[in-house]
Structure P
Amino acid sequence: MENGILEVFPKLEKVPEEIGSKFKYMIACYLRTKRESSKLKPFRIFKHLGHVYNEEGDLVCLFKASRDAKREAAVYILDHPLTGHRSASSELIGFGGATPTSLHPDRGNIRMLGMFRTLPEEISRLSIFHLRFGCADSHARNTVTKVDAQKLHHLTPIDFEECFTGDYKLRRVWWDEREESKEAYSDQVVTYVVNRLDVDEDIAFLKRCGWVVPREISVPYKIFTFFVKMGVQLNLTAAHMVVIAQNNHKTQAFNLLNMLGDQTLEDDVFVQKSHEKIEDRLRQYSERFL
């Protein structure tokens with residue numbers, strides 16, 4: 001059982017000490033809870049989510065019984081903070097706001113709230129997060145919110161089971177209805193995306209963490225990251241990019257699936273051909289629509 005849960009976590013010595021300590025605490029609480037009961041208590045109606053308690057009996061986090069648990073862990077690990085790559089930054093929360101499946105107080109999910117006030121950068125970072133990781137199912141229930149003293153909502157993405165989608169098609173995205181999605185990305189966001197995101201470095205980091213990175217993750221990750229970097233570099237907004245990533249553009253050539261190379265090719269060749277087509281089509285898109 002201990003080995004099973006440890007497989008979901010990176011090698012603790014390969015992440016900054018503060019984050020490793022957080023993971024170590026979560027593992028200890030999980031093992032303690034399992035000693036008390038062989039089956040974790042389900043979280044609400046979600047049978048695949050189990051309660052994990054500390055020594056005082058307080059609910060401290062949730063664990064997911066799913067073959068995709070490691071996929072979710074990888075998303076957290078690769079959500080690098082603004083201060084630097086996850087391998088070197090001790091910040092617990094990254095640019096996109098993903099948390100290490102720990103509990104935090106919130107006011108519910110976006111679907112429950114209707115209209116609400118938030119800062120443009122909240123939509124900016126969430127859109128980059130969903131697009132970069134190929135989050136196929138980014139509906140309103142998969143974003144929760146906290147409210148500060150100024151009544152502004154701060155957004156946290158949850159539930160990453162359907163990231164790195166090999167269908168190259170996003171489905172439900174709630175933030176495309178927000179006016180903020182039509183605003184240009186800030187210089188800070190552009191710098192983060194264009195200059196700091198490095199897929200090869202990320203994959204090497206995951207391997208150092210002790211994980212095998214299958215092609216089902218690495219190939220879509222390379223495609224989506226390049227798509228986002230090129231889109232941001234060409235001044236596309238979140239609203240522009242999500243239509244392309246959902247394959248909903250009226251001009252078929254400007255849909256992501258039609259920007260890909262021949263998927264029967266070897267992975268490296270497919271990725272290279274896709275990068276070339278994506279860059280060419282996005283340049284055409286920017287000249288035509290911006």
Structure Q
Amino acid sequence: SLVFGLLSSPSASGADVLQVASFSTVLSEIAQKVGGNHVSVAGLVKPGQDPHEYQPTPDDLKRAAEAKLILLSGKHLEHYLDKIQQATGGKGESLSVGDALPNLKMKADPDEPQEKAAADANGMIDDPHWWNSVANVEKATTVVRDALIKLDPANRADYESRAKAYLTKLEALDQWAKRKVAELPRDKRKLVTSHDAFQYLAKDYGFKVYAIEGVSTETEPSDRHIAELIDQIKKQQVKAIFLESTLNPKVTVEITRETGAKIGGTLYADGLGEGDGSTYDGMVRHNIETIVDALK
């Protein structure tokens with residue numbers, strides 16, 4: 001029957017669908033948007049999960065081993081690469097998307113063995129939070145598109161047109177963000193957040209960032225660091241401090257008490273989350289609106 005004919009079209013049948021395993025919520029969305037019904041995406045890091053804390057389960061590793069394409073954030077975020085290598089035996093194409101993107105540096109946390117090992121002579125490492133720049137996500141989209149075309153050239157035209165549609169939306173998002181940030185005078189563009197995840201956003205839209213913790217969310221900030229930050233906030237007359245959806249707000253709340261700054265809201269720092277942040281577009285709009293409205 002005709003209905004059956006439609007259901008069993010090649011692109012929708014299990015056999016021809018390209019299996020993708022993704023260790024990044026943002027890359028999961030990109031792969032889904034660009035791949036459409038030619039791909040099946042297993043998003044192994046879930047929205048709202050802290051990617052700094054995430055450890056792959058045996059089931060996650062099994063899904064990775066079955067995938068033709070494994071998408072990684074890169075820039076040293078995945079400290080479990082050896083586990084993926086072991087599970088897949090090097091089969092499947094592993095793509096560290098962030099490594100193809102521009103780099104910002106940040107201070108390595110001396111208490112984090114992985115960071116210490118990756119640090120350069122000045123104690124700096126690559127900042128892994130590239131997705132907080134819309135321009136980077138545009139570039140990541142082209143990287144994922146090209147990887148899908150390479151693995152499945154028969155569907156090139158579809159991948160190209162779907163990527164183009166998604167890129168058009170990202171471009172509109174970037175333009176919107178620029179207009180929104182323009183409502184905020186330059187001297188008010190000071191961003192105090194729970195951990196140092198917003199450098200890429202700050203660079204794109206002209207903010208200065210002060211972070212309570214370093215790159216990783218797994219360590220507590222020192223008393224000295226907190227005291228210095230309290231001084232900075234008072235000196236700079238920062239109006240608001242922001243919480244993050246995956247972090248414990250305790251220290252941030254303590255700092256607001258000491259400085260008189262208010263809590264400006266909760267930001268999505270480490271990828272997609274629940275509610276507003278369940279899509280990339282929603283996440284960026286939520287973050288930019290929350291920041292601008294609190295600092296006005």
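Tabulated data
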{"read-out": "Source structure (of P, Q) for mean count of other Cβ atoms within 10 Å over residues 33-40, computed value 12.8", "value": "P"}
{"read-out": "Origin of the derived value 19.3, 62 (Rg and Dmax of the Cα atoms in Å; candidates P, Q)", "value": "P"}
{"read-out": "Highest-scoring label, criterion being distance in nm of label points 7 Å out along Cα→Cβ at positions 65 and 209, among P, Q", "value": "Q"}
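Every number in this text was worked out from the coordinates using simple rules, so none of it is lab data. Here the structure is a predicted model, which means the values were calculated and not measured. Cβ atoms are built from the backbone, for glycine too; each structure is taken alone.
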